[in-house]
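Chemist: Next up, some structures in structure tokens.
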Structure 1
Amino acid sequence: MHLNDWTYALRALRRNPRFTLAAILTLTLGIGANTAIFSFINTVYLRPLPYPQPDRLMTISETAPQGKSKNPVTSASPAAYLGWRANSSLFDAVGAWGWDVVTLTGGPWPERVQVQRIGGGYLNALGIQPMLGRAFLPEEEQGGSCPVLVSSRFWRNWLGGDPAVIGKSVFSDGQPCRVVGVMPDGFLPPVSVSDRVDVWMPLRLDAARATSRTEHSLMVIARLAPGRTPGAAQQVLDAEARQTADAIPAMKGWGIQLLPLKDQVSGKPNKALFSLMGAVGFLLLIACLNVATLLTARAAGQRREIAIRAALGAGRARLIAHLLAQSLLLALLGGLGGLLLAYWSLDAMVALAHNVLPRLNEARLDWRVLAFSAAVSVVTGLLFGLAPAFTLSRASLRESISSRGRRILGNAQIAAEIALAFVLLIGAGLLLRSFQAILAVDLGFRTEHVLSANFALPPSHYSSPRQYAGFLTDVLERVRATPGVLAATVTKGIPMRGSAGGTLEVFGRTEEPGERLDIAIRCSDAAYLSTLGISLARGRNFAPNDTEGSAPVVLVNEKLFRQLFPGENPLGKQIRAASKDNSLPWLTIVGIVKDTRHIGPLREGMLEMYVPYQQFRSTTIQPGALVVRTAGNPEHLLPALQRAVASVDKDQPLVAVSLLDENLAEFIAPQRFDTTLMTIFAVIGLALAASGIFGVMSYRVAQRTREFGVRLAVGASGQDLLRMILGEALATAVLGLAIGWAAASALTRYLASLLFGVKPSDPLTLIAVAAVALAAVVMAGYWPARRASRLDPMAALRTD
């Protein structure tokens, strides 16, 4: 193409601003949606990790023998980690990490923080050094002092951004520690249990742990030595695993797996994200069809100009270049608009996808996204521009498309747009029905106006279960006396945030595998049921005299009752949590609790037992959380609740404060993300399809004005024309629905794993979506048909 082709295209678009604006807005929506979704795929799967030479970063794990673990890939044992760490010929640096939670004091307030305990060459492997101070010294992993690295966020918020912070003393669960460094801005561990890691401490392995081959508690990261490839390193590790198995019979069958760190961070391909990418691809096709319609309708006004150019000697290739330049210019302007739309919507989409996709803190429009947007723009311009350009450049321009040909082309476009929109609507409809089914699940407890918070209790402060139980009792007394509190309890497991687990034994039964059942243990008090709105089905709740020294009691849920005591009266039966030394007491069942879904609406309830914390003194399941139901917004009472706890122990803050409604929302965030975006894209697709149908019908009515005049002159009524035009549109739409249904039947199987409580072939969704699509066709075709029905026959007959 020559420069004057682009100049001509620009002049042609400026002469018809309404056409230009409509085309650019249509393309902006299609290209913007594709760019936005691709930016997520780019962030999660394509962009390198933000570390030096990220392709050399690996994770190393031990793999259990087949049949001995549901998940054959495990973490690593300390002995294996130390062995890899010593292999300097294979790795430049090897580090390990684990997780911990501590309470820091010595600042403006006590702070409960998530701690990453790191050892070996963890920071060296990542190529990260503190921006202030230093990293841990090798000898600090052996014990003695307690060094601490803090995040830049924590340094500014909790330590006041003091540049002289290095050497400052803080206390970790009462133990004196010293700040030795501040990590760089924005640093986040590549594999994290949350997006807030504020403190790093040394990973320490005593002599017993250092030789352990059975613990498997460490995550290990390594940087390959120069010249080493992952395949060659894997061969060396396989040989090492065989040698270990020969020397240690217990390790027979165990292997070692080396994986790129990026695979560990990104995880498996997110089916929902790629489904959304397919959806926006359909959306772009609809946009292309719409712009092709606009170009075809506009072509009538250009035929005379093109005929003159052809008569003056312009060849067909030159004419195509002229016309294609307009299409590409429209596409590039639409691409620029789409890029701006993606940029403006990125923050909202990242917020919607919080805790759904990894690495969202890195989401931005980089060169890959810009290149993708440019490529999509060019391909889009060719898609909607080539056919009109070839058609209009034919030698016999006035007869280039016959009336019959235009009608067939228009019908094909209507059918194609309806088919594409139908597939989008089916996907959105299924996800909406699935999401409604999730929201309709009876959890067995109420989440509204309920606040939960964890205690931050150092073991050194409450060394005995009796002291700890006294602390809980005093806290409950003060919290329940707080104005606005309707009920309060303490518990080990907050709904949708985990619980204590164990194995159950039934008194008087032979110990067989079927009689030892995995069970969730909830250690609380009598107010637990009323605070969460859980119903008691039979028997009684905990009584005030169910305390230390009285006969141990337990409540069980209906699922446990049905499984262990079908057809029996379970009240009075005895069960207990299994222990290695059989030291735990037998508990008498005094009540049956309605089933709940403490682990969220997507999974069936577990076998559950409830024990009073004043009787059950196992330190592993003592309550660590406060749950409060309030009359109004629980967040307004948080300062009063914190003061109530501080009145019992001033050094114990309430941490990890959340609302049960928020916990539930976070639990179903992936489904909300998928459903929201698919619905938005489906609505946009339907709107574009409707506007495209309106354009086709308007163009068709304009082309058939003389025909309609003849029909009116020989006796046809306006209503006859209205019914005829809408009938033709609906007949074509039915064909499009049939094609869309066939495509959706194949494509929605891909969504099956994303659905809950609804099948991909759900007839209700199919009928509802078909009705919506047909209604859109009627609405889009009505106004052109109505205009035709009101034509003046004489004026129509004089039309050329």
Structure 2
Amino acid sequence: MQPAPPGQGQSGSRRGARADALPARLHVPASLAAGLRALLRQLWLQLRQGFALEAERRRPFLWLPIAMGVGILLYFAADREPALWAPLLGLTLSAALAFALRLRRFAAMACLASAAAFAGFAAGVWRTADIAAPMLERPRIGKLSGFVESVEARDKGARLVLLVTEIANVPADQRPKRVRVNIRQGSVAPGDHIVATARLLPPPGPARAGGYDFGRDAFFRGIGAVGSISGKIALAPAPHPMPTRLAIDVMIDRARNALTKRIAEVGGGQGGAVAAALVTGKRGLITEATNNDLRAAGIYHIVSISGLHMVLAAGTIFWLVRALLVLSQTVALHWPVKKIAAAAAMLGATAYCIFSGGDVATERSLIMTLVMLGAILVDRAALSMRNLALAAMIVLLREPEALLGPSFQMSFGAVAALIAFAERWEGRSRTEPPRVLPWPLGAVGTAALGILVTTMLATAATAPFGAYHFQTFNPFGLLGNAMALPFVSLFVMPAAVFGVLAYPFGLDWPAWALMGLASDVVLKVAHWVAAIDHSTVTVAAFGSGVLACFAMALLWLTLWTTAWRWLAALPLIFGVAIAGKPERPEILIERDGSGMAVRGSDGRLAIAGKPSRFVLQQWLAADGDSRSPDDPSLRAGIACDRLACVAQTADKRTVSYTRERLAIIEDCQRADLVVTAIPWGGTCKARLVERMTLSRDGATSLYRTASGWSSHIAEQSDSERPWSRRRERRLTEPGTRSTNQSVTVQPAPAADSEAEADTERLQ
């Protein structure tokens, strides 16, 4: 036996003494440790067996669109426009590796996921390059001429989309391809070539840091400027013939306008306006009060032609064609009646999409519907997760930007939840046959339970996305949908199909009248639900990380079928924990400096200056504040005079909003923060946010820190993306006004705010 080295015995005895001195609660019995190891080993074994079963059921395929979405998010996270060859090279290498490693399951899956991510990234690069067009650099007032692409009638005036032929003082290479303008008076028709004086603005950036980016949305819609037309609109000879694609679009839009007018007149009132929107997609005749009621009742989705309408229209055509064909015994026995009906429904759904304007959401719904009906043609189950995954991949490859919008997230989330429930229910029915109640209780009970369950599932699946994008939650949406959807499904949409078929024969009046009556019932339900206290709950905005947690929880729960799905509780709990304590900014500053909001000692925002109504609504909603922009309490705690407004934060810091140059000099000496819409190049002891800074950074949010404030800006100065808002020319450039001259600052123009407020965000 070797003797211990010097000091080792003493050291060992000291370690033993320290171990003996530890509290007894830190000792883990050997039997308990062995039990924990056995439990973990058993859990790991079950997870491996569960994944093997998932692979056997081919469920990992469903994660390919998720990987594609990750690639798209990485594309939009880039600070400059990437090259196309890089993701294509990555796609090629990943696909080759997946083929080479096809016998090694996990390695091949990883390579396929990587290939899908590169495909999503490449799709983003390709889509941006394909749709890229100049965007207006700065506000302009002058002559505008162009072809009228579409006309949407409104309560006051109309909204036009113009294919631009000329903008005064704008070179051809910097001229936007399309502009969207509002008119208060005058009458024009699609296809007209008009000339008028217009005030045009670049598509505005986010109203707050991290908020909805109208500029990016406008870029992918091909719109390079927004504004309004004032004065007389004149018809003028076109400088070149109308493009063929435009001629087709004009013909469709004229037909849509004629049918919209017909339905609205026969249906009458707001019921007729809603009925017209359901058929033609023209929503301009729906008043804001009606829109608010529909939102509060959780049924605003019925006026946006998307998945519900496409399924109901295609389903009605499918049922009608199939019912007519089976009337003949010969046809029923010898013809593939179901496939013929599916083909007819596919044609009808495509025609519905084209006639309703082919909006982004409608096209996504059409793709989903065609995939589902196409499965019938190849003798596959129409409603399955694989079909949903295929539809998602087609949509993402065609329109990668859709991933960032609420329509894609809410529609695919709701359908995934419904299909997952149907799969669970079908599997349970095989082992436990459902109890059958006597007729008619069985039929009525089944229909009522189906509406209740599907509405609950869809509401739960879409609530996180609605809260993220709109900062609202409608707790009585379940009630509104349960009461309104039967009228939409049983009366409104079938009447719409029959009305469209009877319209060429002039026999459509009964269908539109029925649609108007049923829509009136839906609006009465919406108004009744909206009148309930707290029908709309405003929730504080949370970050994209929280949304990612909620989305992962939904995907994990719906895409797996074994015990793996219960791991969805981890991201769900984490997301709820973070969302429950949102970080609210101390100061909010509008992008043009026309106003700001300061958080007072009571924890609520107070307003200085004159921010636009739309921006103020966005600020309050993001803060979880249900006050109206007209609430007098928004001005409480702000001391104003002719020169400036002064407020104090909860930690007694002084904030000044100045309107004159003399006030800037004075407040720079005594305030902690000075905000002004005036360009200022002088020295300032306080933290200064002035016009040129805002022109560079856009809307700015300031958060409290120990040493001052940290800022979050809406537009990164180093970002060079095609949809980034072009910076206003610096006032010190040659030929521009000096910073020492007086500058008159006005609040955001009505056209700017209206362009944002009316943007079709919920598609």
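Chemist: Among the shown structures 1, 2, from which was the value 4.6 of distance in nm of label points 7 Å out along Cα→Cβ at positions 162 and 586 calculated?
Modeler: 2
Chemist: I have -0.62, -1.18 for log10 I(q)/I(0) by the Debye sum over Cα atoms at q = 0.07, 0.10 Å⁻¹, calculated from one of the structures 1, 2. Which structure is it?
Modeler: The value was obtained from structure 2.
Chemist: Looking at distance in nm of label points 7 Å out along Cα→Cβ at positions 58 and 234, point out which structure of 1, 2 has the largest value.
Modeler: Comparing 1, 2, the top value of distance in nm of label points 7 Å out along Cα→Cβ at positions 58 and 234 belongs to 2.
Chemist: Work out which structure the value 16 belongs to, where relative contact order in percent (Cα under 8 Å, 6 or more apart) was derived from one of 1, 2.
Modeler: The value was obtained from structure 1.
Chemist: Hey, Cα extents along the principal axes in Å, for residues 202-377 alone derived from one of 1, 2 reads 92, 36, 27; which structure?
Modeler: Working: 1: 92, 36, 27; 2: 66, 46, 37.
Derived from the structure labelled 1.
Here, each number is a calculation from the coordinates, and none is a lab measurement. Since the structure is predicted, the reported quantities are computational estimates derived from the model, not experimental observations. Cβ atoms are built from the backbone, for glycine too; each structure is taken alone.
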